[in-house]
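Structures for review follow.
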Structure 1
Amino acid sequence: MFRPIEPSDTDFLFLLENDREVASAGFGTAPASRRMLWDYANNYTADIFAEKQLRLIILDPESGRPAGTVDIADFNPRDRRGFVGIAIAPEFRRRGIATAALEELCNYAARELGMHQLAALVAYDNAPSRALFARAGFKQCGHLRSWIRHGESYRDAVLLQKLLV
């Protein structure tokens with residue numbers, strides 16, 4: 001269902017990273033260039049213990065084409081926890097791909113990485129993302145007021161958590 005990033009993913013990553021809908025749901029601050037993403041893909045080691053992050057390409061189960069990305073960021077090896085993020089390209093949304101990928105990531109994190117928990121920060125008004133994490137077994141454990149800057153205003157965020165073991 002997913003695999004490590006490869007240099008051939010540069011164009012897909014460029015489209016996904018610069019998609020306005022994806023950007024408005026995330027925490028990025030600037031668009032990404034193809035060169036930046038090509039360098040990233042060429043130097044990516046997929047070693048979560050060295051990099052403190054893991055980014056994987058989600059594959060469409062029907063075509064095998066890249067459908068999105070799923071990340072573990074801010075990995076803490078001592079406490080075996082990290083934050084998860086997920087982005088799905090528009091043409092692959094509402095097909096269950098995100099739910100399946102998030103569940104598979106949780107299983108991988110527990111089984112292969114020995115992680116204890118994953119957490120996610122989601123904009124309070126992002127109902128689709130909140131529902132996705134709920135379907136994958138994440139529970140709301142916090143509400144952060146005015147957490148995400150959006151233009152000249154601020155949006156609340158919720159903290160979601162899933163204990164893996």
Structure 2
Amino acid sequence: MDVFTAIKKRRSIRRFKSNPLSDEIIFKLLDAARHAPTAGNVQPWKFFVVRDKDMQSKLAKAALGQTWMTTAPVIVVVCADLVRSGASYGRRGAELYALQDTAAATQNMILCAVGEGIACCWVGAFREKAAAEALGINLQVLRPVAMVPLGYPAESPAKAQKLSLEEITDFI
């Protein structure tokens with residue numbers, strides 16, 4: 001599937017079939033993520049692939065009780081390595097570039113998932129401290145940026161309405 005088709009086909013899926021995801025598919029998605037653009041090629045990301053249902057429950061609780069996440073066979077937690085980015089770019093690297101870079105990696109992973117017929121949802125609503133505690137990570141080093149439940153879709157939601165190009169574009 002070409003990229004533009006994947007972009008238009010992407011949906012936030014919150015119901016998954018119980019079929020497991022193969023390591024091959026997971027590695028392909030992570031490989032797409034790690035090929036995202038990054039400030040100075042710092043690559044300030046760390047991916048936690050969570051299959052354990054108890055850990056998924058802790059993450060769902062941290063995600064403001066979004067228990068539907070636990071129906072996915074896998075949740076990938078994308079974290080920004082603040083120290084790595086900060087070492088190259090100081091405060092701006094740790095506070096901005098690390099987040100931009102991990103957002104780009106998350107988008108790559110999601111678009112690759114669509115191309116592979118894998119459903120997902122970008123979850124950004126969560127308490128970072130609770131997520132970090134569940135993962136056993138230090139928030140001063142690794143900052144959870146996104147949780148991405150992955151699996152085979154058990155629903156087909158309609159396309160969300162998007163603003164027109166005229167509403168969001170100015171040529172100067």
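Structure notes:
- Distance in nm of label points 7 Å out along Cα→Cβ at positions 58 and 154 derived as 3.0 - corresponding label from 1, 2: 1
- Origin of the value 13.9, where mean count of other Cβ atoms within 10 Å over residues 74-81 was derived from one of 1, 2: 1
- Structures 1, 2 were shown, and distance in nm of label points 7 Å out along Cα→Cβ at positions 10 and 98 at 2.3 was computed from 2.
- When distance in nm of label points 7 Å out along Cα→Cβ at positions 82 and 130 is computed for each of 1, 2, the largest belongs to: 1
- Which entry (1, 2) yields the derived value 18 for relative contact order in percent (Cα under 8 Å, 6 or more apart): 1
- Test item: helix-only ellipticity at 222 nm (-39500 (n - 2.57) for each DSSP H run of 4 or more, over all residues; to 500) calculated as -12000, pick one of 1, 2: 2
- Given 0.9 for distance in nm of label points 7 Å out along Cα→Cβ at positions 18 and 34, calculated: source structure among 1, 2: 1
- Computed 0.98 for Rg/Rh (Cα atoms, Kirkwood Rh) - originating structure among 1, 2: 2
None of the figures in this text is laboratory data; all of them are computed from the coordinates on show. This one's a predicted model, so the numbers in the text were calculated from it and none came from an experiment. Cβ atoms are built from the backbone, for glycine too; each structure is taken alone.
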